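Every number here is computed from the coordinates shown, using simple stated rules; none is lab data. Source: prediction; values computed, not measured. Cβ atoms are built from the backbone, for glycine too; each structure is taken alone.
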Structure I
Amino acid sequence: MGCGKFDLNKGDCTSRKPAWGLDGKKNLEAWGFSDGINNEGKMDGANSGRETPQGPYLQFLENRGLRQTHLDDFSGRIKTSSFATALPDDAYCDNWIGQNGLDLIDAVPTNKPWFLQVNYNGPHNPWDITESMKSLYKDAQFPNPNANNDIDSEVHQDVRRNYSAMVENIDRWTGLFLDKLTECGELENTIIVFSSDHGEMLGDQNLWGKTQPYHPSVSVPLVIAGPNIKHAQANNPTTILDLPATFLDYANAPIPDTMDSRSLRPFLEGQTNTHREVVLSSLRNWRMVYDGRFKYVEGFLDTPQFYDLETDPLENHNLVTDPNAAEQRDRLKTHLQTQ
């Protein structure tokens, strides 16, 4: 089962075709789901639903008489807008997605194993949060953006407050799912994975959004809990591409030889202390390799980048020409050359 922004038909979404179905069930059977609601992303929903709903979330808002309220809210925002949405809490998209997930668990046949993915739209720009969420970090002071020479401190503070409120709201929903599993008597028999598909620069390095090789963009949370999971904390490099093999392993299903995905189960259960030596990533023109401490990047700026995130976690000091870093730099560079 699944609910939220699946993003498995991105091409359809960007061409503004009715990619999701008004009930969110279009393509689910072909993708292998037995039930679920696939909804629009933030801008996909606003762009496709201007004239009439094309997906389940805009249809939900239409039924509540709130679609135009939502469209007006999005049309009035710029990159750093942080004002609250006029939507009530129960109509806010991440809250609607979370409730859909709880409803799917309620509909699971008894005494059958199940899998559920819940893909929230947040935390993600635009920085729309409800009035009640706005109060969560009203007076909080966060670090200003790193290596940003064009800082309007209060603007950045407001954005970071909204972003943190989005994260805390999702944390709240995680608690509600744990409550549901406890109520069903299945908490001790369920593997729970909390992760994300990308980070957010939030003004660091004068950048916003994703698609950058800096850690605020490419590093995401990965928290896994459940029966027989022993490692409480680890810095071993891994990738969310390893989750499919992990899920198949826990389902006692075969892992295709053609998959690059590697199951985390042996590491999680303490059968091994290693997983991957390095992880690789590439996007647009840049390629990156990371070993849990050192990071090497080519094709991003005018010169290759090499960082020691243990001594320089904010990636402010490029060591690519430092003779003391040559051995580690060349070791990582070799990984890129052999891929």
Structure II
Amino acid sequence: MAGEFTLAELSKIEVDPLRKSVIDAFIMESNLAELIPWEDIGALSIRVVRMGDLPSVGFRKVNEGYASGTGALEGKTEVIALMGAYFDTDKAIARAKNTIADARAITQTMMVKAMAFNFNDKFINGNPTSDPEEFKGIEKRCDDIYNEGYTNQLIDVGGSSVTEGILNSSTTRHNFLDKLDQLVYAIWGHSPDYLLMNHKTLLATRSLLRREQLLTTTKDMFDRVVDVYGSARMVDVGVAADQSTEIIAEDETKGGGTTECSIYAVKFGIGDLLWGIQEYPMEVEDLGRLKDKPIYRTEVDWPLGLADVNPYCMARLYGVIASAAS
């Protein structure tokens, strides 16, 4: 998966049926992984450089020189996290004749779903400070960008999200739209690829946009209808691998409330915005029957992470309260 392949693009050209089945199942459960561009770095870390202060420019008189101007470059290191899984099926279960489906296939499907949900979770909530084995997600990256002085990348929804929720009245709807547009405008080119939220916020936002005739739709690679606001796909990032914990929680403390959550805007681009890094592409290997016990094993191995070099590749709108009716 060289250069600028996404998993969706890789799936179209993958010839190994086992690997393709894992990739397809993964992106079926992860809208995020479907369109993130991935860079092979062949290492466990990469040094990236971001532009800081731009050099000064000016005018000159005839026969005089220009003033010298020097820009500032800021470097940082992005690291790889080792994600993967073993798909184990007992020999007796695999050989049973009275099962309604292939036991190894069912195990693979379940484990790939768990991996996809875990990836979605870490994309938002990954925090290597608390767990050094995971990569840093965009919540912490937004905090980093804000602390570096880019204060427009964290937006408080403020008075537009009252206790009754963003659908409470025409006034609250339009106040929320003002803040949503501020979030969109904070992204490079004012055109994020994704607006990421939980299911309750997605339903409320969809309802609001439909009432204001601002909702459009498209279809993804699986022919599923996807909601769009402006140029951005609206995505429910779903739940963690336990199938119950919302990845974007409704009890965030950022806005000081117990029913508040966030909407994240992101824009992807290898080398200049936000992108995925991998030591090497996802590998899937059927290890067959283990020698030390009667188990059939499949291994999925994917050393991956995120990198960003542009502070305007992501932003967060926090303090959002969806309508109870949603």
Structure III
Amino acid sequence: MIFTTDVACGAKALSQGMLVAFATETVYGLGADATNPAAVGRIFSAKGRPVGHPLIVHVASVDSAIAWCDPSEAQAEMLAVLSDSFWPGPLTIILPRSALAAPQTVGGLTTIGLRVPSHPVALELLGQFGGGIAAPSANRFGRVSPTTAQHVVDDLGSEVDVVLDGGPCEVGVESTIVSLVDDQPVLLRAGGVTRVQLAAALGMPVLAVADSQAPTVKAPGMLRSHYAPDAEVELIGASDIEARLASAACDGSNTVGVVAPFEVGHRPSWILPDDSRGYAQRLYEVLRQADSANVDILLVVPPTGGDLVEAVGDRLSKAASPRPASSR
């Protein structure tokens, strides 16, 4: 594995069918040439990701995105509005696909997720490589996403050929995913671009999956259990912490940690901002720290303020969901 800040090294590795982890503004991605079936197959192997889960294709510009999709006139109009408003940025747009992507990249589906990231390292890498980069988060499947280059090394080690260090990620949670496959836009995953922002740009409501009458489009991050640390996560209200800690103390068989947007008279504990953007930026780092502290149960109080409450709530609810036995 090469650990570097040399973007040219990463671009060359991609062109040779290698795996390159790189910084985006959301989380670090594990990238491969999106047109190379063998390279894309290595992503699934390195992550332990089930085959058939589609990958997001990162491109350098909206002009580049056009080659990867086959939108209707109405879909093209919505793409133009959203790309003008939010690209480069933390937004993935689902559209009918063209034949350009390797079938493995899109999980054999007729749709594709496209994104123009805003991180300068990602944009430079895309520019030097000159093609689309298929890239899920650079971690083991279902586990906590990486927000630093060291997190990638800790999770995947020699499975990655090149790790491009771009510093800590600014947003800290994965991109928003919106489907434009049907006439009504549908939010598939909350992220750094909010439902309110999307609706304002499009001039129409953006539905939740549960409210949509259209068939659910398959996209990353939609499993019930995801983004999970080793510790068992319990979501809890601020007023219930003391009672829960007292109960845990009586049991005495588990190490209990607390994550909250305020000081708790308990150790180990971690304080995150009550503003959801600040909370999101540090959330995955703290989940990893709790695992390093060998916490068995992690009591987590969600944030109450800011515009990313929906995104943070989504990540926390999936981290707290029961996990398949194979993921433990």
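Annotations for the structure displayed:
- With distance in nm of label points 7 Å out along Cα→Cβ at positions 81 and 137 derived as 3.0, matching label from I, II, III: III
- Value 10, calculated as relative contact order in percent (Cα under 8 Å, 6 or more apart), assigned to which of I, II, III: I
- For 33, 24, 17 (semi-axes √(5λ) of the Cα gyration tensor in Å, calculated) the corresponding structure among I, II, III: III
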